[in-house]
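Engineer: Structures follow.
No value in this document is a laboratory result; all are computed from the given coordinates. Predicted model, so just to flag it, every value in this text is computed and none were measured. Cβ atoms are built from the backbone, for glycine too; each structure is taken alone.
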Structure P
Amino acid sequence: MSTSTAAHAPGGKLLSNRFFQTVLLSNILLQIGIWVRNFAVLLYVTDKTGDDPIAVSLISVAEFAPIFIFSFIGGTFADRWRPKRTMIWCDFMSAASVFIVLLTIMFETWEAVYFATFVSAIMSQFSQPSVMKLFKQHIHPQQLQNAMAIFQTLIAIFMIIGPTLGVIVYQNFDINISIGVMGVAFVLSALVLFRLPADIKSKSETAGTGKVMHEMAEGFRYVWRSPVLRTLCAVFALAGLSIGVAQTLGLFVVTERLGQPKEFLQFILMVNGCAMLVGGASVVWIAKRVSPQKLLALGMIVGALCTAAIGLSTNVTLTLVLQFVNGLFFPIIQVAISTMMLQWSAESHVGRVNGVLSPMFVGMMVIMMASAGPIKTVLPLVSIYAGAGVVMFIGVLVLIPIFKHKAPEHASNQQAAPEMGLH
């Protein structure tokens, strides 16, 4: 039995699937490279600039800007190109950019570290939709939610150990070794991906380049015609607005509401990361019993209540408990959204659907991250967190009409027409 056939057998064990093993190992290597990059570059820039806030903020710009610029473009081309080949080339190109940066740093051009982050973020906009496309090909629909849960658990693990790993590499060696680790991790990831099954040549791959704009427009129409995907767009935007507040104002919760020094924030982040690890593992069990729509609603209800309560709390223990509960349910939100996106998208449109939805979440989150500071100058912290909780709860109300929808079986069929099975 082939890998693909075995993967589509409902009773097959997910972790024994060669495709899933390969993608997991590749993702582990990428996570190592990404977290070493994140913290080595952060510490290096602060050392070079004397904690200049503008220089530090440019790191986030280099990381998030490609999501706005290249997400939908990357998704469109991911639908046209062969996914295995796309992923391998993206990892090799990320590695090449890292080694170019290493050479420039040796000649004292330290600003080049922004380039490594920027190029790596661009490549991920082409690579990630290709991964999702392969999931449609090689993972049975009944196993998609469990597969997403395992990936979320892996990400949670690196949220706990990643910062420490990055700090250790940078502090014990230097930026040159740190960048070398990044490059090696990307190269190894590319080599691991050669284990993937051969690509299936699609019709869109042979289409002329003149059809690219038409395919982009078709991607937007495809999402708009589906009530479920259209609803996910709204939910993504609302969740991004709410989560952006917590991302930005968590430090003020520590100092103003809890009366603790700013260093205490690391304990809140640690509690949140541990909870995400537990939640990622637990969602594998929960996902078998609850539809992704209801799973998403459950996660957002808990997120809304915890967000509002964190803003109200002045007790350290209570805040830590709320942070743990919030982190526990955050993977549920991520897994449910990823599962719904895959289940309601035809294989030929997965990249473009991902390209439409992802910027909605990140865009709204960044807008709120930029707005939270000015808003805080006119509103108390309690009101801001209460408002963020209300926004998240509105997302739950938006979800209610699609509770009755069931994923179309033919969404896994590459030749499925966009109009079919959307209503």
Structure Q
Amino acid sequence: MPYSEKIENRLRGSALVFLCLIPVLLLFARGPADVALSLVGILFLVRSALRRDWAWAREADILALLVALLMLVAVAAPFGEYPGKNFTRGLIWVRFVVFYAAATRWLITDRKVVHILCWVVSATLLLAALDALFQFVTGYSLLGGQKMASFAGRLTGPLDRPNIGIYVSKLAFSVMALAFVARQGFGDKKAFVFSAMVMLPVLAVIFLSGERTASVLTLAGIVAVVIGLFFVGGRARLISIGLGIAGAAGIGALLTFSSRIAGRLADLEHVVSDYAASIYGQLALMGWRFFTEHPLTGIGMGSFEKVCKAEMPPESLEFGCYPHPHNIYMEWLSSGGLAGTLPWLVFIVLVVWAGLRMIRFGEQQTVLVALYLATLNVSLFPFAATQSAFSNWPAILAWMSISCAVAALRVFKDSRALAR
């Protein structure tokens, strides 16, 4: 059957529905969110097969990811500690590569989709933030029923674990990047204003959540946006100064009046001051050790905890064994060795450089560049204590946010904004 516009619209419409469902499903269930992400990729592959169009696989950033996947499956897995498990975990990672390609080259490519995503993702963030704030006031989540006391006073919102801060922080900067494109590229002021207003409760939740990584990385992103606004000049410069003053005052008040947040900051200072002795330092050093023992291929994906228990029994470790080293770069090095990590680093360099190159097009683009780099920073900052890069919930969240940011940059470059 020949490929037609009707088939294209049906495939793209279905994929868009699943794309919009991902952030909603992530609040309540990992499995369905993973299914939605996988279906986006499958529909894209069906479309590529019907059109006999595989040109996207040759584009530099996607090609780097495909090479990383090939290294994980064909090189790291056979020489890993548990080849069968390593091969399976490596092979199913393809869904994130295809999803990234689908989102950035097929779905998020025009005004309509940017508009829809701004409203859907922002509304989802608003729901999550309001529930978390309700939990902060009452002590329990209205949507999920979780109690703050069960998680040492940390917010969860609808989630079943205290990760609401990182959830909203990863999506917040990416949806604002899309909202900026909607405003500057297509004149869609309503979507921009709605997304911007949602950021108020979102930022409150991040800094009230007690999540140190989310708070610090978000603060860095805010600083980048303030600097970006300052360079635009005019009224934007006044807004940047106002945001800087308001942000500094808000954080100062939070640390002054919340002993819980001040205690979390003190804990962070303790970890940073003696990183090697902390749980995060020990896990990172363990990942580095596994890498030095298997520098070319690593130990294979999904093997960190099992290798840890085999080589260093938990009773001999102060903190025991964990499924991953809590640093995505150490996880890549220990799991994929140089074979898998080098193409992954090439991908990171490509997407970061794509953002930096936008600055040359004028001062107006500095805000978009700041939002773009802030999105990448939340997921890719090299010294952060992170969740696993390969587990479904954090990986889905990371690839959703990165894909939206990369797509926002590409759509903006293709819009008329640069011509004005």
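Engineer: Taking FRET efficiency 1/(1 + (r/R0)^6) of positions 115 and 235 (r between Cβ atoms, R0 = 25 Å, to 0.05) for each of P, Q, which is largest?
Structural biologist: Numbers: P: 0.15; Q: 0.50.
Answer by largest value of FRET efficiency 1/(1 + (r/R0)^6) of positions 115 and 235 (r between Cβ atoms, R0 = 25 Å, to 0.05): Q.
Engineer: Figure out for me which of the structures P, Q the number -24000 belongs to, where helix-only ellipticity at 222 nm (-39500 (n - 2.57) for each DSSP H run of 4 or more, over all residues; to 500) was derived from the coordinates.
Structural biologist: Details: P: -26500; Q: -24000.
Source structure: Q.
Engineer: Name the one structure among P, Q that FRET efficiency 1/(1 + (r/R0)^6) of positions 27 and 299 (r between Cβ atoms, R0 = 25 Å, to 0.05) of 0.65 was derived from. Spell out each step's value before the answer.
Structural biologist: Numbers: P: 0.65; Q: 0.15.
Corresponding structure: P.
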